[in-house]
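For reference, the structures are reproduced in the following blocks.
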Structure P
Amino acid sequence: MLLKARTIPLELILLESLNTRMSLSEKDASTFFNQKKGYKGECRFDQLFEPLVNKYHIINDLLLDVNNSLVQIDSLFIASDTIHLFEIKNFEGDFIYENNRWLTGNRTEISNPLLQINRSESLFRRLLHDLGFSFAINYHLIFVNPEFLLYHAPQHAAIIFPAQINRVLDRMSVQTGKLSDKLAKQLVSLHVNENPYRRLPKYSFDELAKGLCCMNCGSIVTSLKHRNILCNSCNIEESVDHTILRTINEFSTLFPNEKITTRAINAWCDNQVSIKTIQRVLAKNYTYIGHGKSSNYVIK
């Protein structure tokens, strides 16, 4: 049973918007690229392991605070007496393992993912002990991209390469016994919603480009065509109402402390649609509160 579905990380959502509306620094652009690729790999993992949904309690994107140390678990599968924890990597291309070091094809050293899972496993074991549970724990470092190759790969039980995934699925599919509802629900309740280590570039309303973004390619070069918004880059069309609603959601995500008003949304849309159209979309999807200058819209 899927107890916690995977969602697009808030940091990735914000970086996606900022990448469209401002020039990201090289560091922020790299963070955006890596997060986007990582999330794509996690979605691929979900597709591959979907056949096991009815055999395990599954918790995705779990962030736990263990004695003031955060541990992030990409996917966790709970059986009757065993827990499988997965650290998912979407590495692509050639990598080299050499003297306990992980190197890219051009010999740039990267963080050793095995050290990462060792730390996470240790913290998770401590948490289980503190909660009074005793389970066998299997931690896996899984590479889901079929284009990944690691030269001189270590013979490490935790590593699952793309060619091994089907065999892992076959082994895990024989799970029998009653699942631990109590532990699963307790872990979900302990999830930390706000990651205190989130890092975003500084931005303000005035310095971000305004306008309606394409739902397909993200381009901000769009134009009004009858009752649709046309992307001038990829020629995809979307209804005006849907585009405005997405744009309002983007505004409230980027500026959670700002009030949603017709004037603010009109400015955010760069006056591409009429005030009347914006008011209609807001009235249909939001609740109008207050009077005069203090009035604004809130989610229904």
Structure Q
Amino acid sequence: VERGRGADAIPAIVKVNRGKVELLKLDGIPHSKVSVPNEPNQTARLEFEPQQVYAITDVKYYKGEVFVTGISNQRFASTLYRIPYPFTDQKATTTVEIWHPTHGEFETRAPIIRQLVLDVGGEPHLFGVYGCTSLVRFPLAALKDGAHVRGDTIGELGYGSNPVDMLTFNNPFDHKDYLLVTIDVRGGMQIGVADLGTAPPEPTGGPIDFGPGGLGKTQRELPIRAEHMAMLNSRWGVVIWRHPKTAHRLDLGTLMSPYFFDRRLGMSEMNWPDGPDPFEYRKHRNEIDRI
């Protein structure tokens, strides 16, 4: 969480356990830190907010490296850092650009908002989702220090929206792996992981196309309305969401894979005690209490 607003917000970590919220005090906890270079200065602005808000947009760990996305004060502002962990003075800085079909242009300033590193086709790739939800593929081998890399746009998930979380899960019914991108003004978008490595790039240089395009045409929308989401285990996702009748209230809840919906929020035949249970909700609903 954050205390405050904008660039002045101070990050904090809280623990939530059976209705009790506690601030995790970091005093005395061993830690290390590293800085990213070329941060936008305090006076640099976008049209609506300070550029510093996007100095770091996402952080992921993968096989001994920390991947950091965001913007810098350089000409090609969209930047990706590869930082070995444990931290040293070494880091690789790559500037990245994409073709954004929804905007009809190459973009070098708008950053990756959410990222995930996956092995596809026998090679690791970084998959990023941008504002206006372009899904882009970068081979990890190309992300070298000093390089400028153009990613392959392999999907347009829908314009006028932003990614919230990006994760994978295994469907317990068909036993396939899926990419799940939750989106602020819609729901969750599901795409098969097997398609990520072979999807052809969207053609460049064309007119504005509001999509969906590429793998966006194969996406399946899931009824996830969450401020944030993560997979707790192979069966359950945990979400922070706004109460449907009291918007200022934030709740911690769980959603069962692979359909990710809460039956309590609506009316259906399944809600009768002797009603059908095609999604095996009753079979698994008490698992969370045992974790």
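Please treat every number below as a calculation from the coordinates, not as lab data. Values in this document were obtained by computation on a predicted structure and should not be read as measured data. Cβ atoms are built from the backbone, for glycine too; each structure is taken alone.
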Structure responsible for 3.8, with distance in nm of label points 7 Å out along Cα→Cβ at positions 8 and 216 calculated and labels P, Q on offer: Q
Test item: log10 I(q)/I(0) by the Debye sum over Cα atoms at q = 0.09, 0.11, 0.13, 0.14 Å⁻¹ calculated as -0.50, -0.75, -1.04, -1.19, pick one of P, Q: Q
Structure with the greatest value (metric distance in nm of label points 7 Å out along Cα→Cβ at positions 56 and 232, set P, Q): P
Entry that produces -500 once helix-only ellipticity at 222 nm (-39500 (n - 2.57) for each DSSP H run of 4 or more, over all residues; to 500) is calculated, selected from P, Q: Q
Among P, Q, which structure scores highest (criterion: mean projected area of the Cα convex hull in nm², for residues 136-271 alone): P
Of the structures P, Q, the one that 18.0 was derived from, the read-out being mean count of other Cβ atoms within 10 Å over residues 72-79: Q
At a computed 17.5 (Kirkwood radius over Cα pairs in Å, for residues 40-207 alone), which of P, Q: P
Test item: relative contact order in percent (Cα under 8 Å, 6 or more apart) calculated as 16, pick one of P, Q: P
